[in-house]
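Alright, structures below, take your time with them.
Read-outs throughout are calculated quantities, based only on the coordinates presented, and are distinct from any laboratory measurement. None of these values were measured; they are calculated from a predicted model. Cβ atoms are built from the backbone, for glycine too; each structure is taken alone.
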Structure 1
Amino acid sequence: MPNEIDICIIGAGVVGLAIAAELANPDRRVYIIERNRTFGLETSSHNSEVIHTGIYYPENSLKARFCVEGNPMLYGVCEKYQIGYKRLGKIIVAADDEETKEVERLFHQGVRNGLTDLKLITRAEIKRLEPKVEAVAGLLSPSTGILDSWGLMRSYLGRARENGAEFVSHTEVTGIEKVAGGYKVSLKEQTGASSFTATIVINSAGLYCDKIAALAGIDVEKAGYRIYFAKGEYFAIDPRVGHLVDRLIYPVPEQAGKGIHISVNLEGHMKLGPNVKYVDAIDYSVDEADKINFYTAAHKYLPAIQLEHLSPDFAGIRPKLQAPGEGFRDFIIRDEADKGLPGFIDLIGIESPGLTSSPAIAKYVAEILKNNI
């Protein structure tokens, strides 16, 4: 690596790669630093691969703004760069009168966030659309879809590289020191230790974003940047049960997630998930004992599912700012100039809807930096 670069992006998940694609320029030395053997091995590839619309989030929050902006942008990216996707649509279902009130609240929340195609639907309308789904009411979101997350990340990285960006894997950031003209970034590589100076440092480290912020000298607890690991497990649905649904089917959301939903990937394979378990360490195993909870949750709205149809699939870990039992926490995306760190850009707590938001977040970061690069 050279001794001096212009932009250091720490973390090669979908958001870090989107930022690299947005900022890369033949006249800039942009480096993407990744601790793992390749890009996207953590949160970005351990999820439902859903293109969300921005229903759930409070009005004027960054999550709402970037999800609503990112949805059509992401469909455009998929079209332009031939990334696999399907605009399936989804239905958030209500099992009783109390859940119907929550579905109605979500409809109004989505409208306030700028969505124009949401529709409250009756039990009869749900039956016409999804004959095997049981619900008393629902919220139809036609613009929800699925995509090939690996294809998206390969596209972002390819575009970044075409414009001169360099991707460095198997490399861990061990120190960040403010120096004249930028930051000294210390690294642990396979071949030993090294360092370079970067004018701009972008912390897009996902599960480790609070640790990177701390390396730069930020008091994580005081700033409210502490990350909690929220594990989400998935169970596969045996394809021999046949065709169950055409759309994504979601229950009403829970405290720390969107609830155990049924989704379909681009190959037509169905799965249930995720649940939410706060954990102390990163562990991608699936506890088969949780199968009964998944069955109970899904059988309520999809009675065709039986316990024997489910088998452990995979798990993901979300980097949540929201502590167990805590209410909504928004994305944190900011230049830390007021902390004495101008040109150090923190992206903290980028979980769902981070994948959908990735092109909008990238443009926002570029806007933050427009006077610095």
Structure 2
Amino acid sequence: MNSKISRLLRCTAALFASSVVATSAFAQTTATIPCSLDNTLYEQATGSLSNGKGPGIFTGLNAIGSKRRALMQFDVASVVPAGSKILSATLTLEVMQSTVVLPAPAYGHRVLQSWGEGTSIAGGGGGGGALSTANDATWAHRFFPVVPWNNLGGDYAPTASFTMALPALGVGSSPVSAASTADAQFWLDNPTQNYGWILIMDELLASTARRINSREATFGQKPSLTVTYLAQGQNGTWGTGCPSGAGTFTTNFVGAPIGGTSIGIVQTNATPNSIGANYFALDLDPIGAPLPLPGCTVYLPLAQIIPGNVFLTSGSGTGGSSFSVPSGFPGYLINCQAAVLDPNPLGFLLSNSALICLQ
């Protein structure tokens, strides 16, 4: 294991009980990033078709069984501050035309090479493409007419980062996934390797293609990427805790996570007059692992859980301790969930995740 991460793990585990530090907390930020490039790959071996500046992009099979695949890129680094930790990433699209009535799965794969958007504009509905122009992405080319893909139909990661139910008509969004979040983080940390996603449908049945608004569309929802992130020095929360009383069991970091300082960890709506403990990880599972008690979810990656300090709760269900923020790890995420003993079938309650991005 990397020695710097090992040292951070030891620092994270070095917690001690004390009074809560009363400092104002920050919160995570949600930003919507517009599409910066898009195009359609029309199945055609010579790469003579594209639609770089057209108002629509296409995915699926057309009426004669010819494949279409949609390319999209989002400039994450132009919106999210460098060194931030991205917590979730969601793609939103609007389908403007299809010949089916039910949603169908579409798979977003991370593209592995750069590609272009020329000046081609397909006439009619756009589904047939237009003659490719210089620097267009095509079925055969990353940049028409001289730079080819390694593989016809694009070069992309074999495993999809997300699967979304693409509607027959209207707006749809991809679900939060660990892989799509990791893609957005990779694009933030490595902007010169940000080549976006390719959206591919099941390429088995004809007449399943969708026309989706492109970034050049003049009305409706254009492709966008919504990310939630913590900048360095921010804290926030994720998910919800187990139901408790009239609400849910909640944990928060209180104070700006500046290396070398001490900030608070505060529990509210916990089991009264009980004992609990904080648990930590250096990452977030944005979907979480459900426990066998309705509404209870583990957001700590199960392979990374680090036990922390013990705390007591008051008669009103509050608790508190402090956390010594380690120095020398800017941009690292620390995720804390608390567990408290409770007379339910599980034997304990679990809080939401409290998060900090070190500064």
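Here P(r) over Cα pairs in 10 Å bins from 0, in percent, for residues 209-248 alone was calculated and came to 19, 23, 20, 25, 13, 0; which of the structures 1, 2 was it taken from? Among 1, 2, the structure yielding 19, 23, 20, 25, 13, 0 for P(r) over Cα pairs in 10 Å bins from 0, in percent, for residues 209-248 alone is 2. Taking mean count of other Cβ atoms within 10 Å over residues 265-272 as the criterion, the highest value among 1, 2 goes to 2. Looking across 1, 2, the calculation of distance in nm of label points 7 Å out along Cα→Cβ at positions 297 and 345 that yields 3.4 traces back to 1. Of structures 1, 2, the largest value of mean count of other Cβ atoms within 10 Å over residues 113-120 belongs to 2. Looking across 1, 2, the calculation of helix-only ellipticity at 222 nm (-39500 (n - 2.57) for each DSSP H run of 4 or more, over all residues; to 500) that yields -8000 traces back to 1.
Each of 1, 2 could give FRET efficiency 1/(1 + (r/R0)^6) of positions 169 and 329 (r between Cβ atoms, R0 = 25 Å, to 0.05), but the derived value 0.00 comes from 2. Here Rg and Dmax of the Cα atoms in Å was derived from just one of the structures 1, 2, and that gives 21.0, 67; the source is 1.
Where does the value 2.2 come from, among 1, 2, when distance in nm of label points 7 Å out along Cα→Cβ at positions 73 and 177 is the thing being computed? Structure of origin is 2.
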